[in-house]
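These are the structures in question, set out in turn.
Just so you know, all these numbers are worked out from the coordinates, no wet-lab data involved. Because the structure is predicted, anything quoted here is derived from the model rather than measured. Cβ atoms are built from the backbone, for glycine too; each structure is taken alone.
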Structure 1
Amino acid sequence: MRDHHGMRPQDVVVLLKLVLWEDRPWQSKAVAEALQLSATEISFVLKRCEYARLLDGTRRRVARRTLLDFLIYGLPVVYPTQPGAQVRGMPTGHSAPPLQQHLSTDQLYVWPDAESDYWGSAIEPLYPKLPQAARQDESLYELLALTDSLRVGRPREKKLAGELLAQRLLPSSYA
């Protein structure tokens, strides 16, 4: 069987988590636990991300500029989504921080999640256990909500989400 080198949705989530953990030593097992993925899956993710030049495996650093470009221009094409049925869930996209502070809308977008108290149009998460992982890490949650704005947002929402992601992924030391 051939190796699969193409990106998978959970790869984006792992890269965003690694950006948040970049200043501290991390192990694959800790990433797996934090994101509720298997250690084997994390190993495959890291190999795919190295192959795609989104991760420098020797220095264990994310290629932040390349990741930002992929999120803005590739993510909406490779992993598109459309609002679905009304469900109970965790707010995402423009309905979650930090975009909710900048935009006002009547339509709420949510990741389906039985533990949440919100009702809105379902947005398919990048992988099934994403709401649980986001609930444990507020910074990751914000990055994921911004990426969902790129996947499903209107032009104004996408522009603002891209600007906010650039601020978070490319701090002044990367400029």
Structure 2
Amino acid sequence: MTDIVIEKVLRPERVLAGSWLEVIASNLDYHRATFLWKCEGLSDGQLRQRSVPSSDLTLLALMRHLQGVERYWLQHRLADASPQYHPYKMYAAADGSDWFDESDPTPAKEVYADYLAACADSRSLFPPSNVTRIVANPEFGSTDLRFILTHVIEEYARHTGHADLLRQSLDGATGE
């Protein structure tokens, strides 16, 4: 049995011309796959490895965070559903926010499966019926669904950049 968590990732082609929702959905899937591509071929231990001193930033922490992004932004806020969150160990940060505790023993393969399930659940709720619908948002104020979709892509873009740096520090692997 291999200890590699993510064996092979194929990134989908992006829709370059089409409806706004087709372009956004394809870009979101592309960013999801690009994040996983940064984690490809690594073991549980490597995904947990801290590359930045005194930081809890790991590839596995980013994967846990992105499953939360999927569930909170796309399932709860965009689709008004009640997502099922995995009971990861959390801690309260100094500012009162919750963050994933890296001492959580959940195996990386289980975190990966949970992340894939969160993405599949989000895809099943797509496309939203009315992207101009206004939803209350405690972080940004009232927004329409287009903002939520572009914010999720922003989350992926930012954290894929983090993942690129973390991966390069682990084994020198780089990518676009």
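When distance in nm of label points 7 Å out along Cα→Cβ at positions 63 and 143 is computed for each of 1, 2, the one that comes out at 1.7 is 1. In this comparison of 1, 2, the computed figure 30, 17, 12 for semi-axes √(5λ) of the Cα gyration tensor in Å, for residues 31-126 alone is attributed to 1. From which structure (1, 2) was FRET efficiency 1/(1 + (r/R0)^6) of positions 23 and 119 (r between Cβ atoms, R0 = 25 Å, to 0.05) calculated, if the value obtained is 0.85? Of the options listed, only 2 reproduces it. In this comparison of 1, 2, the computed figure 20.4 for mean count of other Cβ atoms within 10 Å over residues 55-62 is attributed to 2.
When relative contact order in percent (Cα under 8 Å, 6 or more apart) is calculated, the result is 26; to which of the structures 1, 2 does this value belong? Traced to structure 2. To test your reading of the models, identify which of 1, 2 gives -15000 for helix-only ellipticity at 222 nm (-39500 (n - 2.57) for each DSSP H run of 4 or more, over all residues; to 500) when calculated. Only structure 2 yields this read-out.
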